[in-house]
Structure I
Amino acid sequence: MKKLVLGNKSLGVNFAILVLRVTFGITMLYGHGLGKWNTLFGGGEIKFLDPIGIGATASLGLAVFAEVICSVLLIFGLLTRLALIPLLITMMVALNLHMADSFGTQEKAILYLAVYAVLFINGSGKYSLDALLKR
């Protein structure tokens with residue numbers, strides 16, 4: 001294990017990127033996205049904040065796109081940087097909406113935003129569909 005992490009920096013970094021992609025993709029998908037998906041497609045009345053003035057349904061649709069579709073792309077490392085753009089925007093909007101709340105409420109958006117920024121900078125890594133398609 002020591003050689004995996006310390007002896008081959010590239011291997012360790014690529015494994016860390018994989019862990020971040022999968023962990024934060026799955027937690028966003030299951031913890032946030034699927035509930036919104038069910039609200040959007042459940043047939044009931046849609047009550048959702050409209051922070052950018054496009055209507056509750058459209059705002060929910062954008063959140064579902066980011067938190068479901070883009071999270072799945074992130075998990076598999078497919079079109080990773082493009083998929084991260086809506087996720088980054090969604091977390092910036094979420095953080096802005098919670099600016100008056102306690103740090104505990106803001107914390108999730110801050111953590112997601114930080115990890116998504118790191119992944120955007122580093123890309124999908126060696127263990128991804130992006131890397132496989134580049135070959």
Structure II
Amino acid sequence: MLVNNTYRDPDLKKNLTKQVGKPFTIMQRIKLGGIGSPKLHITECSKEITNLLIADSSINTCNIELRPKGILVGFGVRLETYLLVIPFYKLTIYKEKTDEYCIYKDNYFIKFKAKNAETAIHNYIKKVLSYKANTSSTDIKDL
């Protein structure tokens with residue numbers, strides 16, 4: 001699900017909580033060693049996301065936020081913020097080249113690489129995949 005998150009919307013917040021869970025508490029974030037990724041440079045993306053990104057002439061970047069039941073991939077276009085909401089059961093991550101990853105969800109995808117932070121992004125992707133693997137199947141059925 002690709003959503004505009006620029007303005008506060010209670011219905012959107014409920015939908016995000018239903019899809020990927022509530023944000024982690026401060027203590028949980030400390031125990032996990034952080035939940036956000038470093039800045040990721042988008043190299044290629046699906047048609048819907050490309051149509052949004054071409055409206056902005058700046059460098060296309062995104063970041064990832066870990067949630068209890070999935071991830072949020074956020075990127076900005078001009079003065080608006082968009083989120084690609086991906087529950088763990090629909091998340092697929094491929095490592096394309098030595099420093100490039102691709103995240104898939106249904107018909108959406110984003111290829112990215114981290115400049116000057118390759119080890120940080122490798123460690124972050126490992127954290128996401130291990131958290132996905134440790135999520136029990138009962139949590140997935142609650143969706």
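Derivation of every value follows stated rules applied to the coordinates shown; laboratory data play no part. Everything numeric here is computed off the predicted structure, so don't read it as measured data. Cβ atoms are built from the backbone, for glycine too; each structure is taken alone.
Side notes on the structure shown:
- Mean projected area of the Cα convex hull in nm² - structure with the largest value, from I, II: I
- A value of 1.8 for distance in nm of label points 7 Å out along Cα→Cβ at positions 72 and 88, calculated from one of I, II, originates in structure II.
- Source structure (of I, II) for helix-only ellipticity at 222 nm (-39500 (n - 2.57) for each DSSP H run of 4 or more, over all residues; to 500), computed value -20000: I
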